[in-house]
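> Structures are listed in the sections that come next.
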Structure 1
């Protein structure tokens, strides 16, 4: 793309230089032609001026010669008249006289703009006028006094002197004018030769420029023809490429009419010829509910903005199609406005597929199982509502995220084996431990199916996860109950045998105490009796656990029991342990054995004390609770109904999950040897079960433990 843009830029630069070169040569040619015209004009003006000067001088010379000649003719006619008194001579005289005056007037006009010539004319004219007046006087004398009167005047020196001066002035003027005429003729000839040479040079230069311009124009025309041919070929190729484009390409005018459309667009509109559509409003084929949106898009594009829109069209044959258009503005170089270039794609099948996917998605969302799809890079592609309910994340929060980082603490060997198994065999089924959004660990039964693309290559993995956490908890509780029941049966038989062994020993000790009264023997026997009774007491506890604890049950108030336990804690427990109680006044009653319930609380607070060797907070609380069906399903011993929940919480060392699984087993203890029998919590469990309740425990290592004892509440009628 950069190469194409670079070549296009080079072509534009070359074209610009070519145009500038033509402009420069054209301007130079105009300058040369203008210069030649100016030079030719100047030469022509000079030539005309010289010619006018020559003509003027020639006329002056001619008029002077005419004056000289006519003046002689006048004198000759006057002399003839004076001698002969012939009227014809007089007429000749008057004609010559008038001609001479006329010549004088003409030469005055010819020399009116020449100061120098005007000076000698001003000298010549009075003398000629004076001479003519003298000739007129002589005629007058001849007519009135006769020839003799005139002859004396004619022979006078004054007459001869005037005539001589006139002839001398005319002669000098003719000589000056003839010299001037000769100079002017030479200048005119030189100007003519210069003008001819200049014209010839200008003609040669103009011919060269014309030839150069012709060559350049010829080349430019050829290039334009070649460019036109190239553009035509490029247009044909572009038209072929556009028609070969599998998507519809439209060019829409600012008024919304169609300017251009390719072959795919004709097929999409269900017409055979573009003439049916060209010049028509493009929105005529758009379904009514989409016309306003398309109009807004068109206005935006004509303002120079891009846009995308999905809409429906109705073809000429009635076929409805979903169209996706990508609209871009195309600048009109003539006026700088924008027109609408649209690339339209038929997305009908895509819309149908999306509709089918939505319907399938609704079916998947109806499912209570968590259904998710991830690609082979473990990025989540699909997440149904069941997954939202199970894990707590919304679909938009998880799409594109790594499923391993989202749902698993670490990559376990089981998870790696599941991935390899599904990639090799196409499916896998098993149980997995996963995390919810709150960080809670849940157990799911997971089924994986490998999805392949059209080429058979692995594309994604479909997972269907069913939560079985409660089921697993119930199974664990059932197994624990069965194990405890088995242990209780075994313990009952052992206790019976041990009682049979301890009974003779205790009776023997009591007989020996009577027969051996000395203090040393009494001390030994007392020790032996104490240990035998302790053993018998321990066996009774085991028997109570094995057979169940039975006692007289009455209506019991929990507040006094807890108050008594608080008093024991305050008096006996270390001062580093702070006891807190929270007992509501409206706490319900329970039906049970107060002594046994007292033993339950004692066992729980003693364990709490032992868990806080360095001190801490021991909190006892009670509240009324109602257990619904969902909560009843979580615990195998729970039933729907009203309960009193007694919560004993410590801030001690806490217990691991492995320890929590075994704390209710008989003889299981985490205390040192000799400091615990392991029957305390098993006795608590036995007493609570015998009362129809159940026990929950929650503990975290380093943060403490919380025991919650649920006892069925007694209704008000049970208290009477």
Structure 2
């Protein structure tokens, strides 16, 4: 079976239940005779989904033998990604279905996939039963023994004896991981025993609807990562998750393996304000107020959500395993006061940065746009002064004009998108009227979205600051500014999500449905820039590249196997912005050289680059010793390397304080300062032509 790395944005489209079941990398023993029958309701749902895919999906998927083969691989990989449950004989028995699923799906017959799941469940139940029994073993942690935590590329085990050996190591590894945190043997036993029993209970609660959820979403995400199905139950859980995003800690969560992972931090929310959490961190425990966190490894996502949610103003304590730490690494506990994210906390904000340049002191205005927002409720009520990105941006630009700024930076780092209309109208504040983006539908029709306002509010030299989290609507804004040559893009290549989704209620296609059928999130269109290039897959490529500030693997659209590729259509006529800001080839080369030199000589960027190397090496480590003293030595060595890096930086840059180094937003100022220096260089090179 083939394997593919998971993409965080892809994982986000799966339902909560799918996350929870695929989270079970150590399952439990229960009813070995459990079988599942494909229900008439889900057969009807499958027919509707395949019909809507064929008629409306942008990709126009081809369901053939090749797809059938890929689906089988993806399904088995989803069920047993670490190759810890199925035996070689099981995998061989599945081969009879390899080229049948295309026809089975067309006939709305998913029963063979249910049969595979039943075998998976039986094997998983056996494994967790064995793992629980191993807890009574007296482990020797002075033996030179190693455990491989990721086995996605390994051969399947051929017999239960070999699996027993693997799982003995697994339990020993879990025990040692807790031991390294200072837990007593009694607490470790109770924690792991409760973890396994909890998983056992959950596995035995799986219903036919749950199994269908896994199968149909494997099918859909094998086509394209942003298309997914929500059962009626999952739809409600999705609402809970979104409620968590807005009323809990201000973070969107997903499952990755057996861990609850922070998928995205919402700007202005409680989690964001702590400056101690970031996307990719794993939640391994949740506590209330002063209580010790409850171990949540292996829990269903919606149950973790229930623990995290609570009354506004109350305290939740999260035990966090940072994304740079391996499984069993050093965790930290963070206290967060639950609150509601207010619109004004996500709103655009501004400040002025003063820079010394060859032309004297320059004032650079900085506007941070966390998301493209609009207060739909106030707008629908007919309120004249409703909040929106464009309205707020207009006010901020006027205020900055009064401050006599010389240049402007629009900071879109972490901006995952939002309102397309707002991205278009915000672009219009910097260009004459004209096209901003092209949208190609599944029928091939191309809809050109234009800025209707001929006025330009800001004519200042402009830089757009982006990173890999800048996606969707923010990519449209940045791409248009770049295409009109209105400003320069600085930062990292953006995420690369250039597709449009729509939620379809399946009940609307059935007369008098006896059961609710759920919803289908369907990819129906694709964005294209006015030059004809797509933002899909590649994202927006910056004119000036800034180094990464921390280790973030597999966090772009192109890292997913089923992502739609980059493509292009015909460009449309538009008039480039005329501000004498175009740089000649020699000027451009000199500008890049100055930028590269500053990056090389900047102690902060040298520190960040080296720290990323250390963090990547640790995060990618796959084989761990089960010798306690060796693990302590390895951990101490990593800590010493990081501390040495910190001391070097503190000695080279007196503006850096020890406390600031541990804050997630530590690199932000360095990035802004370098972006401002690029902008002042541009102002210097073009000043004689603009006078």
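> If log10 I(q)/I(0) by the Debye sum over Cα atoms at q = 0.06, 0.08, 0.12 Å⁻¹ is computed to be -0.77, -0.94, -1.33, which of 1, 2 is the source?
Working: 1: -0.77, -0.94, -1.33; 2: -0.38, -0.68, -1.42.
Source structure: 1.
> Continuing with this model, one more query. For mean projected area of the Cα convex hull in nm², for residues 298-569 alone, which of the structures 1, 2 scores highest?
Details: 1: 34.2; 2: 20.3.
Largest value of mean projected area of the Cα convex hull in nm², for residues 298-569 alone: 1.
> Then there is this: Comparing structures 1, 2 by relative contact order in percent (Cα under 8 Å, 6 or more apart), which one has the largest value? Show your work: numbers first, answer last.
Working: 1: 6; 2: 15.
That would be structure 2.
> Which of 1, 2 yields 6.2 for distance in nm of label points 7 Å out along Cα→Cβ at positions 394 and 498, as computed? Present the calculation step by step, with values, prior to reporting the outcome.
Working: 1: 6.2; 2: 3.1.
For distance in nm of label points 7 Å out along Cα→Cβ at positions 394 and 498, the value 6.2 is produced by structure 1.
> Follow-up. Where does the value 0.85 come from, among 1, 2, when FRET efficiency 1/(1 + (r/R0)^6) of positions 82 and 250 (r between Cβ atoms, R0 = 41 Å, to 0.05) is the thing being computed?
Numbers: 1: 0.00; 2: 0.85.
Checking each candidate, the match is 2.
> Out of 1, 2, which one gives -13500 for helix-only ellipticity at 222 nm (-39500 (n - 2.57) for each DSSP H run of 4 or more, over all residues; to 500) as computed from the coordinates? Show your work: numbers first, answer last.
Working: 1: -21000; 2: -13500.
So the calculation was done on 2.
Just so you know, all these numbers are worked out from the coordinates, no wet-lab data involved. Fair warning: this is a prediction, and the values are worked out from it, not measured in the lab. Cβ atoms are built from the backbone, for glycine too; each structure is taken alone.
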